[in-house]
Every structure is written in C-alpha cells, then in structure tokens.
Structure 1
Amino acid sequence: MNLITVSGPPSSGKTSVIIKTIGALRERNLEVGVVKFDCLYTDDDKLYEKINVPVKKGLSGSLCPDHYFVSNIEEVVKWGTEKKLDVLITESAGLCNRCSPYIQDVKAVCVIDNLSGTNTPKKIGPMLKSADIVIITKGDIVSQAEREVFASKVHSVNPKAVTMHINGLTGQGAFELSTLLYDEDSHIDSVKGKKLRFSMPSALCSYCLGETRIGDDYQMGNVRKIDLGDNK
C-alpha cells in the first residue's frame, strides 16, 4: 500500500483535488481509500462515500490536529492494509499554518489556493516547506500574471517541490498528479518507528489544560511573551 499525506489551509480545495485524482487512479485499477482528519466538524466523508471510496474520519476536538494525526496514523495504516488498499490518502487541514503532518519516506502533498494572497507562502511553515508536491488551486479565477507570481512565491519557499496547477472543478491536472502519487516500489505495511519530517507545534501551558482566566497569575508552563521593546 502507498501512503500519501495531503494537507493545506482550510477551503483550499484539498477534497476536490483528491476526488478528481482518485478518478484517475481508478482508471489504473487501483483501490483507493481516504481518512479525513479535522477539528470540530466535517462532512467531506459523505463526498467520498458518494463515489464509493472507503473512508473514515477523525475529529480532534480540543486537541491539536497534528498531535491527533500522529497519535492515530499507525491505526489508520492498519485499517488501510486490512482493506487491501493500493493507495491510502490522509487529508488534514493546516489550521494554524504551522502544521507538519509529514512523515519521512511518505509522499507529502500540500494544497494551497491562488486566492490566499501572494505573501501567503511565506506565512506557511513546514506544511509547505517540507512538501514533495505543491498543488495550486483556483488558478482559473485569477490572471495568468497572478498565477505566475504566486507560483514563483511558492518556489522561493520550497524550491525542491514539484509545483502543479490543478482545477478542482474540472479535474484538469489531476491525471498528471496521479502519475506522481503511486509508486510500485514504495509500499509500506506500517509507520511504526518512522519519524516526522519536522517537529510538531509545541505548547504545554495552563490554557492547554483548560484554564480560561487571563493574566500572569494564571499562566504557567510553556509561555512565550511578545517583545514590545522599551516602554519608557
């Protein structure tokens, strides 16, 4: 089974791209499954069910989605192998742009849209910088010049990644992506012992543990203060 991690900012078009790509993978008689990770709510699993794709979803609730992902990915891989899938895609939204749900030796895809602003690639951390493939969506809404400028900004942040434009509505570019995702020589049975490409966002403070009051008296643990300079 090939394991593929797909992440990106909310509403960037991840699910649409995945669905179009699954269609191209199925043309090669490959069995594909999806596990959707999110925080509070998602009905994307219904979209996958409509096209008869085996799907599971996990909601992290009050936990960081990245920590929830890494705590459950081994069980997810076991589910995929039990289903005898050829390709298992995990999808998660990078809600804080600091997310890093990528695993060494596992193909990583980041989806980002042209409407997010030309400076957005610089604001996204490991989720974009450590991806193998960067998919740019919604290019049909902007001009060719804006497409090229945005793509150059992505390239400056992650020059090693393959950058592609895909239309989530028409599926243009999805076939080309499908040829990059499945590799007959990169099958995995388990991710136990593998390492993340980058460390997770770190925090263990009073607010992590349920504190709601504001002020120094209620802050403890891993707390970082803003530097406002000389207040004189």
Structure 2
Amino acid sequence: MVLITARGASKGLPRKNLRLLSGKPLIAYSIEAALGAEGVGRCIVSTEDPEIKEVSLTLGAEVIDRPDELATDRALSRDVIRHIIEQLAASGDMPYRFMLLQPTSPLRNSFHIDACLADFFAGSYRSAISVTEAEHHPYKEFRSEAGQLVPLFGIEYLDRPRQTLPEVFRQNGAIYLTETSCFLEQASFFIPPVMPFLMRADESIDIDTEQDLLVAEMLLEMRRRIA
C-alpha cells in the first residue's frame, strides 16, 4: 500500500502539489508511479484540499480527508501518517507495511518503487529510505560558535581528499518503506536495520521552489528527447 501526503496550503511554493509540470499536476506523477508499479495494490492520498482530492480521485487514487490541524506548516508527517493508519484500522484495512511517497518527488517512477520493493524483500530489513549521494561532504563543513567557524567533525578532515572519506548519503524524500506496527511504536521511518535505496541526483529533485520546478521541467524534457 502506498500513502501520499499532499496538503493544499503550501507556503514556499503556493498550491505546490497542483502546479503543472509538463502539463500535469505535480501530484499526478506520484499517483501514476504508485498505480503503475507491479508491487502496489492501493494508493491513498491524505489531503485537506478539495481540488487535490478531486484530482487524486480522477487519477485513480483513494482519498482520506485530513483534519485542518494536520494541514498546517507545523504539522509533522508522522502525525499525518498516524491519522491515515488510524482511519484504515477503523475500517479493518490496516496494512502490514506501507510505502510513503512525497508528491514533491516527480522524477521517482514505477521502476524505482518496484526496484525498492524487490531489494527490500531480498534482504532482512525493517525499513527502507531512498537516498542520493551527498553533494557536499559533511566532514568538510563548519558550524558557527561564538561568531567563529569551527569544523563540524574535526580539522583533520578539512583538506582530506573526498575519496578517502566515508561514503555519505542524504535522504531525497522520494521513498520511505516500513512496517506499520514498527512505525506506530517508534513514530519514525528510520527503523533499523534500514535499507538504503540509492537514486541518482537527477532523479532526486525535491520540488520546493520555482527554480526546482524549472529544473524538473528541463530534466523531463531531456528524458523525452533521449527516449
């Protein structure tokens, strides 16, 4: 089962989840990816927005109405997911595990979903998180202390070749997979042992600004030309 959280009251990029990307609402990419994956049976969207609800239903997803208090800037994703699970449990449909797709990751597709599921079931994991290689190595970063720069991890790492440093990744927000009971118990998507699902940088764009939307448009156009 796939869950998609899509509120309408986004601030940074107004009406973000309905903004057109190559002629389609942004949320359409995640719904189509979910419903096009062989390993997914159901796709459920949580939203407080009537227009997002209408678009989601038209595309074939189910919708759970989100309370207004879970649609604010301060609402936590884990609380939204808990609300979805509680609604499903009330109707006897609570899944053993679920996958969360954020609608701001339009370049994640059905192939990624099925590949993640295949890798997950081939191992002994409790959860999976999609990641991409970190663009800037944290061992070479600083923090501010009393107005001065202080190495985040140690001065000895600042001039080391990147190749000699540990491989590091950042979560890209595209895919989260976990067992439902573990999520309810720990209120987290990071439930060890965690499987990393590696995605390329050009697949990992997260739409948060107008610039992100333009970059995604260019990447989709490049894909069409190559195809």
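Looking across 1, 2, the calculation of P(r) over Cα pairs in 10 Å bins from 0, in percent, for residues 108-211 alone that yields 13, 32, 31, 20, 4 traces back to 2. Given a value of 2.9 for distance in nm of label points 7 Å out along Cα→Cβ at positions 92 and 156, point me to the structure among 1, 2 it was derived from. Derived from the structure labelled 1. Which one of 1, 2 has distance in nm of label points 7 Å out along Cα→Cβ at positions 36 and 204, as calculated from the coordinates, equal to 3.3? Source structure: 1. For distance in nm of label points 7 Å out along Cα→Cβ at positions 132 and 188, the calculated result is 2.5, so let me know which of 1, 2 that is. Going through each structure in turn, the value belongs to 2.
Just so you know, all these numbers are worked out from the coordinates, no wet-lab data involved. As the structure is a prediction and not an experimental result, all values here were calculated from the model. Cβ atoms are built from the backbone, for glycine too; each structure is taken alone.
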